[in-house]
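Following are the structures in question.
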Structure 1
């Protein structure tokens, strides 16, 4: 049901987990541990799945805070008063938000994916955390770099103290894109071409490297960035994958919080 990052395991006062697609009650294309309320699954099933995820991760369901992800680069600073937003109803999630940061105890941040990279950020010295839904558009908008910057500016974090971890997501082996994406990337990022490669005549994008480079540019030490290296399209039997399913599928989650 859960995976954890080696670099984040055992940190004092920090709890985290990445869910898989197994161990839930959803059916059909959402089988079985779908935790996305916005994909057309039955709400009762999703809430039971979230309850199971939280129980296995050791966090309270009502401690969750979620953003309404829009493939963007907006970062929200949340606190205890935001507990429960988006936990039981998508309508209460923070609007137009793809990254969350906090230094409040008893708060758990959650982001959802089905190919898009999900990134965990932890400053163990400052005891602050952040989560990022780093879609292609968000990555072109430097969402991971913006989240690190927000933690530095708003929470007093030092990027060189931070740990980062990139969850299972679509890898460069499977992420085929059109030439127009390369042009968009070149407009948004300097030297973006190095994240693209042609294989068998098809253009592939390496989001993992792009995100890791942005984290390093923000000041996170490269040796403190953990990459899962698991491609969700290759491992669609373990994780939900938008590409592998043809578009109709569930969502797995990255949860990250600070214990009370």
Structure 2
């Protein structure tokens, strides 16, 4: 059964506050760095076209941003990629909801996805609540994801994740067969241009990352692995396994 949902063209308006580490960044550099699915030239074009607002005023090229500035970007009407918008609730109480995340769908609006994202779907289904995801899962990743229903619960749970007091376990189907039944990948992860993430200490801004892996079974040159990330880098499992010659089977 095909559960992919294609939306009609929607007006994509993004609101975000400038994090402290981007204080004093020129606006075009800020957008190209933080939202790198477009390069600086394309962001500059949108600024000149008056499509970006900062604190209620049309932004100007070269304008320096301050921490906590509110930016609003009008991406115009676009057709988004199809997504599986199914919400499978597996646990619920007064503080949290846990979902079995489907795929493909991002947690937040990102790249070419906007309304086809979990937070936007939840706004429609639970209009009286603010969607507060406690962790991230990639667009093509399925698994348990937790949303806090109150600010107090969100603050507590995010601290638990930050202090590594929550263990996350994944199953990954990969191309190839690992050399060992159990092993740890301990390699820093950094980001190159166009949001591509790779391992290597020489990558600017790379951060430590560690993943524990256990082989479960293999068939026809593919393997099923149990994977436990010990850090929370974006695309960590995918990048780490690929660095070992074990790319995720899509």
Structure 3
């Protein structure tokens, strides 16, 4: 009896690594990788064997695919801050024969005198407008929610955004009024030395980040606190549980006989 396929919602470093590992094992043809952006498609399309589904998938389409009988499992490898997408996947898989697997990224925040946690971007804006945070700011939380930072005093002068080097990201930055000289298009994760160099290059005193865990270079950003920089961490929207990337790969290997 032939094995059913697995649908992977990608968009993270772990999703890309999973695709490479499955291709190397010779079972990539059993997998469809769903990505929302052109950038996500570009970094996956050269991996041999896998199929890439490009475009934002609506809940109705998810339900249709999960109910088709074609898939045995759905792996949610979306970003830990993409709560709406994860909620949509969970709701769509309910009542179907598909097994839901959450690829979970560990959350680690260490105490540091130069680190403060903010529950929301709006709270981070408040902090950046308070005494002691008057200098330039490096945002590393992505372009999608950049408009929420417009409340930062002297936004177009103080704020620098490091975003993915995609047309979509650059256009978002420009649409919210960020000058071109304040847009840094780079693909991470970054070493501590690169983070320090960026902070110095743009004369930034504060950095805003999400708790992206080790794959997202979170520790290297937090280490900037040791250099005297102030770190503001946007906390994750929910507390999740799931499997590590290695555990997910092992389960898939068992199912597909590898």
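Quick one: relative contact order in percent (Cα under 8 Å, 6 or more apart) came out at 14 when computed from one of 1, 2, 3, so which one is it?
Going through each structure in turn, the value belongs to 2.
Suppose you compute Rg and Dmax of the Cα atoms in Å for every structure in 1, 2, 3: which one lands on 19.7, 67?
Matching structure: 3.
Say we calculate percent of Cα pairs over 22 Å apart, for residues 27-138 alone for every structure; which of 1, 2, 3 gives the highest result?
3
Which of the displayed structures (1, 2, 3) returns the greatest value of mean count of other Cβ atoms within 10 Å over residues 11-18 on calculation?
3
Computed from the coordinates by the stated procedures, all read-outs in this text should not be read as laboratory data. From a predicted model like this one, the values you see are computed outputs, not experimental measurements. Cβ atoms are built from the backbone, for glycine too; each structure is taken alone.
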